[in-house]
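Colleague: Next come the structures, one after another.
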Structure 1
């Protein structure tokens, strides 16, 4: 009965109802579209970091993150990986060696980051763009970043000389053959990285079987890896090792994402307040025009809370309709855009990670929650005072209203 009466009252002034719902629907569409765009960007950024660059978390020798040193190692990495697998069933681990050096080719040279990586399927740190990838048998062969290859005028088959410092303080140097060039989720790696087989890097730096880090990837869609990180820490010997999540290794990026999300919530509040003013005006006029009718209802014995519920129901119905329409409009816009090309806006690394150049847009569940809160909250707040005033009308005075 209440719902039916509220629905009928909505269309007593069709123009005002349509205008109110249109304004709110556009607000909902804006909230959903902007939320979804940002969350799509964050999803690509976090995916590139966790699947390739850093992993979901890493295990280092104690103190390595704060002050990286060629001699700070994860020793007996096989045992460490076994411990991680026991603590995190389904986790995938990857050993890496990392050190600074100098690369030379003919009369050109450049400072480089020398990375020893595992070879084979499932490794996602890099994508080969010319030549061939490293294999388990690629002894004394390297991949170099695309931009570094351009700086040193190198192609597949050319010779590259690497010079660095070994773990015992001696000079490390050797000759390698360029097997190909690559791109990665980091512009810094493309500009300055040389990739070797893990065994070649260990021999080059004189590390024995030690590595500088063990990358851990977990079968987890959520970007929050506090739980897996805590599980690994509880299983490891923290006197000699440390385990850090990707957010702890890139704290500025993690904080920026958090701040941007908080800013979006503030924007939602602004949208709510702006639209709520229009809703308040519309609901005030609606109740004013029906003063006599509401007085009759009160005279017939309708309790004040029923009148209050009637006005609020009318407002919430408009909120539901506007929410559905706004989400529908946002869905059409997102599907029409499909993939957004950002290469012309942002290039290079931002706070340690490359900003995505292409983003596949999709509706974010968080955006739907925020939009629902905006639409229903706006209608409720905007109609609360008019509804309260209507419920407080004195029947005799209201029935005299012309």
Structure 2
């Protein structure tokens, strides 16, 4: 039970906030924010959200703390090296304000957070360091209709974008104006469709706490605007800050009707859940609601999937591999899957699909392992 002394203490904690015109502390106390990534920017975002009194902060990160993180991460200490970033960051943020709830999840957000769960958050903040993760979160937020804030830094610049999917339908997504060079950079990591190159070594971008704090501050400012419903922040925008010169630019973002990320996502999504073993029946039921003929390539997978892996010289060589890899995400494998040990050659042909036919759904049964299927008419079927 909260005593009068405790209530007085809580009122004192937020007194300066309450003196700001238009600042409603109770609105923040009722808000929930998902932070993906607990590295340099994630530390700043989590810290700022906690100090502002955001009621529920969930942190998702699968990585562990290394010594080089200590120069850019105010929530980490020397004794934390080797510990999970999400749990340590959440614990330290909880210490900043006992009135809020901060929870760390050691996982990949793609496997940890369902679309249904995501839809319960007010805002999702991406503090990740690769384009693939940003693109996945972008699609998830567009489908779940959750405001999306994404960040990026190097040693000099801080970039922050906002995409108000929750408050404004049909707005520009993160991928709408992505430069072609980004796709080229991602393609260098893959071979044979969406198979990762086994020998690929990723370059690490050098960063400092200066750019991380700049990105974290602006990101949380836009989170506040989203939570408070400020009209002037309900349009997609990108801010680029030069931390050396102090110059900054703010650019409005326009929707690209041919965007590969959002052009196929209906403005008013209807989300349906289905167990894997009932997926074909659920998809058939939802397709009956669509008032037009549905082509086989109209059923889009949430990610590239391996449909088969067969040795072209002798299918018996790859029978076990084919059974193990079929209907699994291509991201689970490297290009080493194409090498047949019996042939001593890259003779295994891997068929990777991004759309699926109804007959293939029936063949897969309950073995199809993807996050969701996107159907015509705005229907999305999420696997449970």
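What follows draws every value from the coordinates through simple rules; no lab data is involved. A quick note: this is a predicted structure, and the numbers were derived from the prediction, not measured. Cβ atoms are built from the backbone, for glycine too; each structure is taken alone.
Colleague: For mean projected area of the Cα convex hull in nm², which of 1, 2 scores largest?
Modeller: By mean projected area of the Cα convex hull in nm², the leading structure of 1, 2 is 1.
Colleague: Something else: Ranked by FRET efficiency 1/(1 + (r/R0)^6) of positions 15 and 223 (r between Cβ atoms, R0 = 25 Å, to 0.05), which of 1, 2 sits at the highest value?
Modeller: If we compare FRET efficiency 1/(1 + (r/R0)^6) of positions 15 and 223 (r between Cβ atoms, R0 = 25 Å, to 0.05) over 1, 2, the biggest value is for 2.
Colleague: With relative contact order in percent (Cα under 8 Å, 6 or more apart) as the yardstick, tell me which of 1, 2 scores highest.
Modeller: 1
Colleague: Between 1, 2, which one scores greatest on distance in nm of label points 7 Å out along Cα→Cβ at positions 23 and 295?
Modeller: Largest one: structure 2.
Colleague: One of 1, 2 was used to compute helix-only ellipticity at 222 nm (-39500 (n - 2.57) for each DSSP H run of 4 or more, over all residues; to 500), and the result was -8500. Which label is that?
Modeller: Working through the options, I get structure 2.
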